[in-house]
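Take a look at these structures.
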Structure I
Amino acid sequence: MTTAQDLDLTHLDRVLRPFGERPQPLSLDTQLPSLLQTLQADHLDQLPLPGQGDTLRRWQALARVAGCDLALAKLYEGHTDALAIMAECGAAHYAANGIWGVWAAEPPDARAIIVARDGAQVRLGGRKAWCSGALQVDRALITAWDEEMRPQLVAIELPQPGQGLNSERWQAVGMATTASVEIEFDDTPGVLVGRPGQYLSRPGFWHGGGGIAACWYGAAEALAGYLREHCRKPHPDPHADAHLGAADAALYGAKAALRECAAWIDHNPHADASLQVRRARAQVEQAVEQVISHVGRALGATPFCRNSHFARLSADLPVFIRQSHAERDLAVLGQQLTQVPAGAWQL
């Protein structure tokens with residue numbers, strides 16, 4: 001049995017290996033929930049909380065799961081993030097049972113609103129978009145808007161009366177199994193978690209953003225592993241060797257950025273980590289894009305067509321990495337850097 005204090009990454013690898021090697025995607029209704037439950041039963045969802053001295057090991061676990069399957073990683077990251085959020089918001093007692101999701105996207109045409117309350121018990125109306133794993137999870141933390149139009153975390157159970165799931169708009173090929181549906185709320189019950197605005201203002205918001213980058217990294221690392229194995233074959237392939245060298249340089253820089261960011265968070269657990277995490281995410285995103293390009297150019301069509309694990313990662317990763325906001329994130333990073341004292345780039 002594993003706890004956050006003695007998380008065994010080798011055991012996690014053993015549990016994941018047969019699922020990474022399977023010939024078909026995890027099925028939406030049986031295998032994916034079953035694997036999540038297996039990880040939970042073995043307490044492999046009990047990751048070290050970020051900012052408490054072991055952030056890197058938390059991110060290493062996320063990377064391992066992502067290297068196995070990104071649909072699984074999407075749900076696993078959401079579940080483990082929910083546990084961390086509830087711990088930070090003083091609501092860890094809610095986390096005892098079931099698989100959790102976190103749904104905090106706020107497109108202008110889809111908002112959940114609090115329409116009634118009785119103490120911590122509330123009723124919800126409106127609509128929530130991008131509810132990844134809504135067909136698999138048992139409970140979710142969502143952002144809703146209170147009577148004063150402040151964002152407020154609310155815990156809900158799934159499914160229940162007063163919820164309507166709409167999957168018609170989900171047409172994804174990559175990340176298809178996560179089924180990010182829309183949910184309509186009609187006097188749906190929920191429970192308040194934390195204070196208004198706490199989801200965004202707490203230090204852990206950016207710690208979680210670093211965990212997403214660890215998932216990107218883990219999938220890219222797994223793809224690069226196929227190129228490394230190809231280059232170990234006895235026949236010479238200097239072009240593949242060059243692509244492997246380029247992939248290694250990209251991954252090495254991304255790994256260093258994630259490690260430095262994790263160490264910074266552990267040394268500054270209550271500080272605003274937005275600059276450090278944005279930097280790391282930008283580094284990892286660029287590395288992932290380079291790895292995808294170099295691996296594909298070196299290996300050609302064969303693994304895309306004849307290796308199910310490679311093909312799934314290759315289809316899922318370009319979708320998953322769009323959790324980055326690309327140039328919008330880089331623009332905010334640039335604005336932050338104008339406030340950084342000179343010399344910040346010195347070696």
Structure II
Amino acid sequence: MIPEFIDRCKEILIENTVKLTGTDKRVTLAKMAKEVGRGGRTIVSKIFKTSRNTINKGFLELESGIPINDNFSARGRHLAEEKLPNLLEDLKSIIDPQSQTDPSFKSVRLFTRLTVKEIRKKLIQEKNYTEKELPTNQTLNTKVNQLGYTLKKVRKVKPMKKIEQTDVIFENLNRVHEAYGDKDNAVRISVDTKDRVKIGDFSRGGYNRALVKAADHDFSNEFVTPFGIYDVTKDAIDLSFTKSKVTADFMVDAIEKYWMESDYHLTKDTLILNADNGPENSSRRIQFLKRIVEFSARYNVKIILAYYPPYHSKYNPIERIWGRLEQHWNGDLLSN
């Protein structure tokens with residue numbers, strides 16, 4: 001009857017024995033194996049799905065009466081810096097000279113452009129490590145991150161949309177415009193360059209009342225760049241186009257041409273020039289200033305450069321023309 005009872009409770013016995021941990025489990029398994037006798041360790045290990053080493057350790061604890069403390073911290077691989085004591089310092093000495101702080105100052109982490117492959121190569125070349133003794137690239141990547149470096153490209157800071165002098169510049173612009181706004185001898189023009197436009201027989205997404213067929217791909221490598229002059233004084237527009245880059249010389253040539261064609265050289269002696277202080281017409285652009293001075297001297301005209309503040313070029317009157325121009329020619333094929 002007892003064997004039948006034990007047989008019925010076998011699963012319960014196994015389930016609760018497996019839940020035991022450490023010394024309690026090992027000693028319990030060792031006692032069972034001892035009761036079975038010869039071959040007991042093998043039988044118990046199969047029934048309870050454990051290793052013979054665990055049961056052997058249980059026999060040692062059972063015979064000595066002293067529990068064995070598990071040293072889990074000694075398991076697994078040792079840290080790379082334990083094997084190579086100078087590794088972390090060597091990594092710092094390689095990365096630091098080529099690192100920078102977060103440009104947005106939102107974190108204290110450092111950024112570097114060096115990849116793990118480049119760091120590994122420098123460790124071998126500069127620090128005399130061998131390929132064999134160095135850890136894997138994955139481990140090196142982990143160590144670099146632990147040191148506080150991030151292997152990713154630095155993102156540029158978003159440009160400041162308003163500088164300290166913005167309001168002062170606008171106040172100066174208003175003073176200039178008011179001072180010369182009602183004078184018959186003054187002309188105010190606004191100039192700017194539109195982004196280049198691709199030339200070819202392809203659709204630009206516009207509409208046309210006549211049926212127009214366009215190419216379905218814009219493989220053309222031909223471009224033109226519009227340069228616009230908006231005459232604020234008489235509400236007129238003049239457009240010039242170039243296949244090359246719009247230079248300071250091109251701008252002044254276009255302004256001079258418009259000045260002559262409008263007969264301003266006969267009736268006007270003051271020119272207020274609104275611009276966005278871009279790279280080609282900047283107040284620091286020597287070639288632009290040289291040509292403006294020559295233009296002023298040639299026609300005996302006073303020229304006032306009235307620039308808009310940085311990041312506020314949308315207030316330049318010529319900017320309103322580009323949207324209308326885009327609407328005007330979107331339904332046409334700009335083939336030449």
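The numbers here are math on the coordinates, done by the rules we state, and not lab data. Computed from a predicted structure; not experimentally measured. Cβ atoms are built from the backbone, for glycine too; each structure is taken alone.
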**Prompt:** Suppose you compute percent of Cα pairs over 29 Å apart for every structure in I, II: which one lands on 41?
**Reply:** I
**Asked** Taking distance in nm of label points 7 Å out along Cα→Cβ at positions 34 and 242 for each of I, II, which is largest?
**Response** II
**Fill in**
mean projected area of the Cα convex hull in nm², for residues 138-297 alone gets 18.0 when computed on, of labels I, II, structure II
**Fill in**
Candidates I, II; FRET efficiency 1/(1 + (r/R0)^6) of positions 162 and 274 (r between Cβ atoms, R0 = 41 Å, to 0.05) computed = 0.70; producing structure is I
**Asked** Can you tell which of I, II yields -16500 when helix-only ellipticity at 222 nm (-39500 (n - 2.57) for each DSSP H run of 4 or more, over all residues; to 500) is derived from it?
**Response** I
**Message:** For relative contact order in percent (Cα under 8 Å, 6 or more apart), which structure out of I, II has the highest calculated value?
**Reply:** I
**Request:** For the read-out Rg/Rh (Cα atoms, Kirkwood Rh), for residues 226-265 alone, a value of 1.21 was computed from one structure; give its label from I, II.
**Result:** I
